[in-house]
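Visitor: What follows is a set of structures for review.
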Structure I
Amino acid sequence: MARQLTPKIASGSDLVLTMTKAHRDTVLGVAPRLLHRTFTLTEAARLVSEFNARDIGDLVALRPQLVAGESPDIADPIGQSADVFAAVGSQISDQIQPILELCRRVSVRGAD
């Protein structure tokens, strides 16, 4: 079930991932305190894959390494063909893998 983002929901988040820069801006409009925990999916994936971010703190510290415009938005497939849906699904799947690995590492460290 989809829910409208509220400051209360957002405040409990360790990491907020959005599909587009416009979505990220919307999140920050609702909860500006999330600036350091809000990234587009492609930004976070690049920070893990290309800059070796190992945790949320690294994502924040490494963000200045990103060059504006080099982390494209994920296209919205609504109203598009099945091929577009498949391509977007593949893109999300590829981008989410390094972030999931980061989350696993953080989770394992937290359990120690």
Structure II
Amino acid sequence: RGNFYPSGLLHADELCYASRQVETIEINGTFYGLQRPDAFARWYDETPQRFVFAVKGPRYITHIRRLREVETPLANFFASGVLRLEEKLGPILWQFPASFRFSPERLDHFFA
């Protein structure tokens, strides 16, 4: 919270405030677990028209499954409501563990 948010601003009002100070915010919670569809809809409603969300992909896909056999987890991720961000959905960020070895074949299969 520090110096960014005005003193006394309610936690529930932070996204509304922040989205009027910057044009993009990363949703980091999606990395740790699936979010509820109503959360994505609320985030959409609380932000200005031209706002963009960068959404972090689930660590289950990158850290646990390591991009293998991820059809169902990917379907679950998109079914969780991320598409409710509509035109405000920007990049989906895929963070890999430091131990992840670069594999063109695995990445090609994942992004196909």
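Visitor: Work out the source of -17000 here, i.e. which of I, II gives that when helix-only ellipticity at 222 nm (-39500 (n - 2.57) for each DSSP H run of 4 or more, over all residues; to 500) is computed.
Guide: Attributed to the structure labelled I.
Visitor: Assuming 1.10 is Cα Rg over 2.2 N^0.38 Å as calculated from a single structure, say which of I, II it is.
Guide: Value 1.10 for Cα Rg over 2.2 N^0.38 Å corresponds to I out of I, II.
Visitor: Can you say which of I, II returns 0.70 when FRET efficiency 1/(1 + (r/R0)^6) of positions 48 and 64 (r between Cβ atoms, R0 = 41 Å, to 0.05) is computed?
Guide: II
Visitor: Computing mean count of other Cβ atoms within 10 Å over residues 16-23 for each of I, II, which one ends up highest?
Guide: By mean count of other Cβ atoms within 10 Å over residues 16-23, the leading structure of I, II is I.
No lab work stands behind these numbers, since they all come straight from the coordinates. Remember, it's a predicted structure, so these values are computed and weren't measured experimentally. Cβ atoms are built from the backbone, for glycine too; each structure is taken alone.
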